[in-house]
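What follows draws every value from the coordinates through simple rules; no lab data is involved. Since the model is a prediction, treat every value here as computed from it, not as a measurement. Cβ atoms are built from the backbone, for glycine too; each structure is taken alone.
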Structure I
Amino acid sequence: MPADSLDTLTIDKTRQKVPTRKNATRIRLAIILIVAVAAVIAALSLFRNRAVTIETTSVSLFFPTQSFTLLNSAGYVVAQRKSAVASKTTGMLEWIGVEEGSRVTSGQIIARLENKDLEAAVRQGEAAHQNSKAVRDQSRAELADAEKSFQRQKELLSSGIVSQAEYDSAEARFKRAIAATASAEAGIATTAAALQGTNVNLGYSLIRAPFDAVVLSKNADVGDIITPLGAAANAKAAVVTIADLASLQVEADVSESNLAQIRQGQPCEITLDALPGSRFRGVVHTIVPTADRSKASVMVKIRFLERDERIFPEMSAKVAFLQREAQDGDKIAKIVLNPAAVVTRNGQSGVYLVVGDKVRFTPVTPGVKLGDLLEVAGLKSGDKVALKPLERLKDGSRISFPEKK
């Protein structure tokens, strides 16, 4: 290869451009600008995804009766007719035919004590009563014969056929027969009374329900000793406790200062913690004429106007004393919320519904104002919606909640 060809492959350092100070400054400015733009974009992205701390409000049920409620009070459901059923005699429980929740009718045998000795006494009394009847029949036959003999002796005496002594003997026999018959009749009454007594004692061993009721608790088991006083060791007094569910009433305490707002016969609305979705009509049955010093309150008894099989004694209850009787329209619950939670987006009313850690714009149909609340359609009771700051929210915004102190 020629030497001049090799010379063409060398780098001519004299022809390279040396960067000036002005060009270096421009390059640095460009780099700084690019980094700044990237930082702004990152900051905007971070700001856009940052959670918004919000306050919320709940969607709730509103009953129109709340608008004309005079007073609210709390109490418990109490059976006005309740009994601890026991035996009048002492004995061992031999059989029990009910358990908690059993329904019993008046006079129904619900338990039995061991009563073989009482049954034997009844049989003995029946035999004695039958024997007294036989003695009476024998005395009546003797009386009939003595009466006929006395009448014959009386006729023969007037004819002079028999002596006075024979007549007197027939008369005495007749009188003895009368007395014996009377004694036999009394004997029947005596044995009948004794038999009735043994039957009563036998009946005491059969424990019966005093009225139609439901068994609340079973207090004794087969083999337990039942005694009226329950004084003996391991002895039981009550076999079962029953209550008449038709006599259920709410007993509520009303402050003395609010007693002027209560009157007998006043309409009420009853709610039970066990049945939160139901409301029951009631009426003030009686105002107990005595006050509780410790609580400065008076007990008011509220009667249920309709029976419900789901209501049991000792349930906690709340009573609303109404200004007037509730109409059919007043019994329909309405969905309400704080009107400040409703916003308008693109000409449509809605709320920001809380779904996990985000909000979703949910359209609603506003209704009428009910006091400080607004009736809406499109939500359900228990939903949580954003209350503020609404201006910083949009559909899908991430949210957080204030830390509890």
Structure II
Amino acid sequence: MEIALLEPFLTGSHADWAQEYTALSRHQISILGLKGHHWKWRMHGGAVTLAKKFLASKYQPDLLLATDMLDLTTFLALTRHVMADIPVAIYFHENQLTYPWSPTDQDPQRQRDAHYGFINYVSALAADAVLFNSDYHRQSFLQALPGFLKAFPDYNEVETTQQIIDKSRTLHLGLDLKKFDKYCPELGKSADRPPLILWNHRWEYDKNPQEFFQALYALQEQNVDFEVAVLGESYREIPKIFTEAKSKLSDRIVHWGYVEDFSDYAAWLWQADILPVTSVHDFFGVSVVQAIYCNCFSLLPKRLAYPEHIAADYHDRCFYTDLDDLVAQLRKACLNIKSLRQEKLQVMVDHYDWGKMIAVYDDLLEKIK
């Protein structure tokens, strides 16, 4: 089976997903992508450029697999004379209907934000199959659609939501988790060091670093012994809390900043003991799943996609209700670190590895008509 994979934002986890699936699939997949910059312009203009590339290639696939950053309706309009009989699937890594906007972005204030959600809506409407990377993502998008459409003045076509529901399903993200195995220390986690608390997310507002560091400040005030490693990518506008935390926690910090080499990143995940997660947004949570795979005990808010990653018998131990509960559970984990280091958590998430997911993807896409 020949598949054309269209990704207007080919970078980061989007690129990993596309390239790993292409390399492992039994199908023949060709990626047509654009650099992962200027996301708003990619959603507007990416379809025009990718349609031009597609037509120039003379490629005639059996299936088109697009991602949520593509204005699928524009792409299909520009390629209609060759795409008329080819089935189309769209994969949602994110969506702009329920993605929280940055407080510094001017578009919501100027009422220019709805257009990006509308692109996602009509793209889903035009596709033959609509795939989401988590149950949470699928349900939150579909639940938000009627209210989104009702905000328009007339002919808002709310009933089309059912058409999208009928062709939607969850297809969890495939990940290369096995690549972490070679960096696992033979003797396991170090037994003679203080508990190592980990941050391995982007340094951005939607990951809620304020609450993460408030929890660590509380532990410090209680004289709980711990160390902290802060990984993850930072951008031009870094939340101020990171500068404050670097100073306040200076005696506890064993690493601060992005690590370029995967080997270093993997080594830190295997060393880490506890991952307190405070995010207000995560459609899947790659960094969380990676840490759990490396047997890092996670303390999670019971929201977003996280309940999908945690086995039912761990829910009482892994989920917290508010900041006070997070601090209490984090303190308990630090004080019981010896037993915590014996936990085998990898089994909860290893089904996301491509070794198990590749056949799921291939079989599902083969049936799309």
Structure III
Amino acid sequence: MSFWQKLFKRKKKKTEQPDNWEQVVYLRDDVNFRDPQQRSSYVTECLEQIADASREIRLLTEDYNRITASLMDLDEVDAIPEEEREELNLKAQKLVTLEQERLSYQNKKNRMSDGEYQAIKDREEEITEGIGKIRECEKYAVLVKQDLQRLTGERHAYAYRREELYGILANLKNIAVIFVAALVLCMVMLLILQFGFEMDTYLGYFLTVAVAAISLTVLCVKYLDADQERKRVEISINKLIQLQNKVKIRYVNNTNLLEFLCVKYHTTGANELEKQWKRYQQEKEDRKQFAEAEAKIEYYRKQLMSQLSNYHISDAYRFVSRPESLLDPKEMVENRHDLIQTRQQLRKQLEYNQEVADTARKEVLVVVDTYPEYRQEIMDLVDIYDKRED
């Protein structure tokens, strides 16, 4: 068995029961106090336990005093006169309401981010004008598209009519050729009848020439009319093309202006920018109310702190930071119960550590009494630890 195992070996009951893990037992039977190293190690270990227990006691005492002060604060609050308590509760209720409003704003959905808010704020004075310009460009774009569609439809109609006129002219030419061929054929037949059969064909010549003259005249008139109409159609098509080009230029310029405005105002259209503007106005009002609530919260906190300072309360900020605790008697009772339980637990730990420290001190004194020849050496070790703790 090693020296450390011997030093910290726990006492066991005569029956086979588990070790008492809380009780520290000192066994000196197997320690050779004539050996400087063993003697110094044993005493040093006792002093270490005293130092550890003392440090723990200091920390626990601070917590214990703080809990005690909190309990005294609760007692002091309970002892406030009724009229003054009503005034205190009014301020606490106002604080609770304002903090709920602040929390409601912070948890609000669809809030604008700081970046979105700042982007609108930077152009706040010109947003309304920007919405008007974008909407005007959008309306103009619709009108220009309608004009382009109308002009395109008219041009297609004229182009279709031009093709029809080209067909009519070609047909009239073909008919004229047929009439000329028929005229020649009739004249040949009349000549054959006149000279071959010695028939009187004067009337035939007259009718043939008259019919041919009338037919060719009609064909010529129709051809000229169709050709004139073709020219007018082609002139109209050229005018439509020129007009369409002008409209296209206006359309492109308007489109470029619309894109520039959308980039400038970080939007895709007038409707979206208007929605952003409305959101900004609501967000601006919310932020204004939030700032006012923050200022009021600070004001009522100071008021509540000032009133609490009139009483013997060590930690007034505890009530200021949680004003609802002043309004709910049930919470006050629960807080008191928790604090009492915590203090009891701290007292238990304090007593245990005090017992450890006292037991270790007694053990050192026993060693000094048992081995007086080493008294000075042991007291020197004690002085060293006392100075280190100081």
Entry that produces 26 once relative contact order in percent (Cα under 8 Å, 6 or more apart) is calculated, selected from I, II, III: I
Origin of the derived value 0.65 (FRET efficiency 1/(1 + (r/R0)^6) of positions 75 and 259 (r between Cβ atoms, R0 = 41 Å, to 0.05); candidates I, II, III): II
Given a computed value of 16.8 for distance in nm of label points 7 Å out along Cα→Cβ at positions 35 and 195, which structure among I, II, III does it belong to? III
Thinking of I, II, III, which structure, once Rg/Rh (Cα atoms, Kirkwood Rh), for residues 131-322 alone is computed, gives back 1.71? III
